[in-house]
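As structure tokens, here come the structures.
None of the figures in this text is laboratory data; all of them are computed from the coordinates on show. Everything numeric here is computed off the predicted structure, so don't read it as measured data. Cβ atoms are built from the backbone, for glycine too; each structure is taken alone.
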Structure I
Amino acid sequence: MNRNLWLLAACQGLFLTNNVVFIAINGLVGLSIAPYGWMATLPVMGYVVGGAISTGFVARSQAAFGRKRAFQWGVAVAFGSALLCAYAAAGRHFWLLCLATVIAGYYNANAQLYRFAAAELALPGVREKAVSLVMAGGLLGAVVGPNLAARTRDMFSVPFAGAYLALAVVAVLAAVLLAFIEFPPAPAQGPKAGGRPLREIIRQPTFIVAASTGALSFGVMNLLMASTPIAMQQCGLPFSDAAFVLQWHVIGMFAPGFFTGHIIKRFGAMPVMAVGVAVYVACIAIALSGIELHQFLIASFLLGLGWNLLFTGSTTMSLSAYRPEEKDGAQAALNFFVLATLAVTSFASGVLVTGKGWDWLNYGSLLPVALTGLALVWLALRNARPATA
């Protein structure tokens with residue numbers, strides 16, 4: 001644990017502040033200016049589509065210019081795209097808002113690598129704790145994000161235009177912090193580095209399960225989280241309640257990060273991820289039990305907790321599937337799977353919650369949860385086979 005890790009954790013918190021505000025307001029802004037109601041979450045979808053598109057560019061920039069310079073470009077894009085979102089919201093330009101969120105996706109893809117950079121800033125024996133600590137930095141987003149959205153909602157005559165401007169300030173703060181982080185030099189690149197082809201890396205069982213569980217767990221979380229503000233509005237609950245629920249959701253996502261790494265270090269990634277699957281099932285059961293504030297609150301908190309266990313576990317599992325010189329391609333592939341899944345679930349959440357309702361949205365979430373559990377069982381049986389023999 002060192003100064004660089006703490007600064008990177010703060011950058012993670014500012015990144016999650018950006019994400020939480022986007023999730024809290026993009027669907028509502030979209031709902032108010034979209035031509036049709038089912039398009040409401042297209043601005044949310046644009047953010048993750050932009051991230052999926054950007055994974056290749058981000059990987060090349062990380063390889064060519066190193067962590068620090070590449071991360072600085074990411075926050076520069078965050079600054080410009082936040083200003084463009086504010087202009088689009090003020091002028092009620094729906095498609096410009098979607099474009100702005102697609103551009104902001106570059107920052108999303110870039111900052112998704114903070115968790116991998118954390119493992120490089122610590123000694124090999126504490127990589128799990130380093131990853132968990134930096135992810136715990138997202139707790140800052142839990143506190144700042146919902147309050148920032150609520151307090152800046154009516155700053156101008158156009159709802160939420162002020163929130164987008166506030167995100168530009170958040171990007172400036174992230175740029176200042178990044179200037180003080182010292183990243184280790186990148187490993188050697190090129191044919192002499194001995195890296196395997198990407199197709200060989202992604203065919204490993206460990207990589208397959210790490211990628212699939214990471215993507216599916218993030219997809220379930222996004223499917224339910226992106227639609228929660230809209231569902232609560234449809235149930236007659238005020239935005240202040242939605243901001244409160246979202247705050248506790250993000251606390252559930254990142255507060256456990258202070259000890260998840262210790263648990264993974266002791267028991268292993270797969271048992272922790274199995275508990276995450278069980279927490280997801282409990283979340284969906286509570287969400288289906290009713291539409292009062294306390295049910296939204298408890299279900300959202302459990303959704304965040306289940307995500308933390310699954311995503312931290314899958315990230316830790318993936319670290320054993322590639323070598324240091326292979327990290328750029330492998331991490332880009334992992335992020336692409338996550339962001340592509342997020343793109344699908346962002347669109348599906350708007351269609352389901354406005355067309356089929358909150359209950360059907362939760363029923364639909366059971367399928368990816370079941371697939372996540374099956375992937376863990378498959379890997380456990382595969383790993384146990386040589387021992388049995």
Structure II
Amino acid sequence: MKMKSSILWMAAIGLLISGCSNYRELNELGVIIGMGIDHNDDSENPYKVTYQVINPSGLSQTSTAGGKGLAVINYTITGKTLVEAFGKAASVIPRESNTTHLSLIIIGEKLARNELNLIFDSLDRGKYSRGSIPVFIARGKTAEDVLGIIEPLEITPGKNIISTTQNNQKLYGSSSEVLVYEIISSLLSEGKDASLPGISLSNASQKGKQTGNLETTNPTTIKVKGLAIFRKGKLVRWLDGETARAVQFVTSKVKNTPVVLPCKRGNVTINTIGVKSKILTEIHHEKPVIHTDINMMGELLETSCELNLSDPKVLKEYEKKMEEELKKQIKKTLSITQKEKSDIFGFGDALSRTNPVYWRQNKKNWDDLFSEAEISMKVNVDIINSGIRMEPYKPK
């Protein structure tokens with residue numbers, strides 16, 4: 001027993017020693033938390049990569065805590081490939097670079113319109129790659145521009161982008177996080193195209209990259225702006241507002257969102273909750289028919305009309321109105337994606353599972369088949385709550 005106990009103690013000490021051998025102080029590492037990838041006009045070095053590195057001495061935002069400088073520092077490198085750019089970063093980043101804390105990737109719009117495939121090859125194949133990193137498209141701007149903003153509310157631009165996107169998904173639903181592995185899956189798929197959330201700058205000015213951005217009530221800020229849709233790995237169009245939100249309805253990614261319906265003297269606002277959708281592709285007379293079946297619950301949160309909300313018939317009437325309104329919005333979005341031959345919903349993927357024989361024979365022509373496919377849609381809304389007040393406020 002003594003011998004066994006001694007062996008266990010020696011093993012524990014060995015683990016402790018080996019655990020410390022890789023230890024590095026934070027101020028010895030260049031911890032990369034954000035990466036921007038842009039097109040570079042130099043054909044010899046077609047990629048411009050911006051690395052956002054934590055500045056440990058600037059993380060504290062109070063002078064009493066000894067904070068010095070900004071929380072992050074950006075380094076921009078050009079290269080023939082992303083791997084080469086990372087290697088060349090060693091010539092400007094004065095610490096050993098580390099990507100294990102990379103929290104987001106931003107791709108410039110100009111580069112996204114060329115092709116994503118080569119970008120994600122290195123992100124998937126790389127030694128330190130991770131599939132759980134969210135990806136965004138810098139709309140009308142470069143990724144370098146977006147990462148250069150000094151954020152007034154968050155410590156870093158990356159934290160602001162992720163928080164804003166998550167808030168949008170919770171409260172409006174026109175955007176949602178898309179992770180690296182999801183993009184790679186879409187790029188490899190023959191029956192689904194990619195879509196990515198867009199980000200841009202509000203009140204853009206040169207001050208946004210200076211500390212003066214913290215000293216104004218109307219600063220330059222980063223905002224969620226639209227959904228980029230792709231065809232064969234290339235950005236072809238942007239969706240905005242209700243058309244972008246319709247994508248999230250079809251893919252069940254909407255959590256809460258207000259839908260405004262007109263009434264005689266104003267509007268009724270119904271908030272959707274519990275959205276669940278199913279997609280199916282069937283073949284009729286050798287042609288595909290795409291089905292969407294969407295079920296949701298709603299809460300009537302606001303009205304400026306004189307409605308008797310205690311009457312079940314009134315609620316049924318607005319359930320039908322909401323169903324028709326959402327059908328119109330979703331059909332509009334489907335029509336756009338069919339025109340662009342961009343199957344961002346994965347109807348082709350659904351077909352490959354339900355009718356593999358037809359899919360194998362026709363997958364090379366799926367772009368054309370999808371663009372001409374008939375649409376069949378069901379939307380079911382149940383209003384489960386109309387608030388504690390049965391009548392709207394009336395002017396005296």
Value 3.0, calculated as distance in nm of label points 7 Å out along Cα→Cβ at positions 224 and 336 from one of I, II, is from structure I
Suppose you compute helix-only ellipticity at 222 nm (-39500 (n - 2.57) for each DSSP H run of 4 or more, over all residues; to 500) for every structure in I, II: which one lands on -9500?
II
If relative contact order in percent (Cα under 8 Å, 6 or more apart) is calculated for I, II, the one returning 12 is structure II
Comparing FRET efficiency 1/(1 + (r/R0)^6) of positions 136 and 368 (r between Cβ atoms, R0 = 25 Å, to 0.05) across structures I, II, which is largest?
I
Which entry (I, II) yields the derived value 1.0 for distance in nm of label points 7 Å out along Cα→Cβ at positions 256 and 272:
I
Thinking of I, II, which structure, once P(r) over Cα pairs in 10 Å bins from 0, in percent is computed, gives back 4, 19, 24, 21, 17, 10, 4, 1, 0, 0?
II
Of structures I, II, which gives 0.45 when FRET efficiency 1/(1 + (r/R0)^6) of positions 48 and 264 (r between Cβ atoms, R0 = 25 Å, to 0.05) is computed from the coordinates?
I
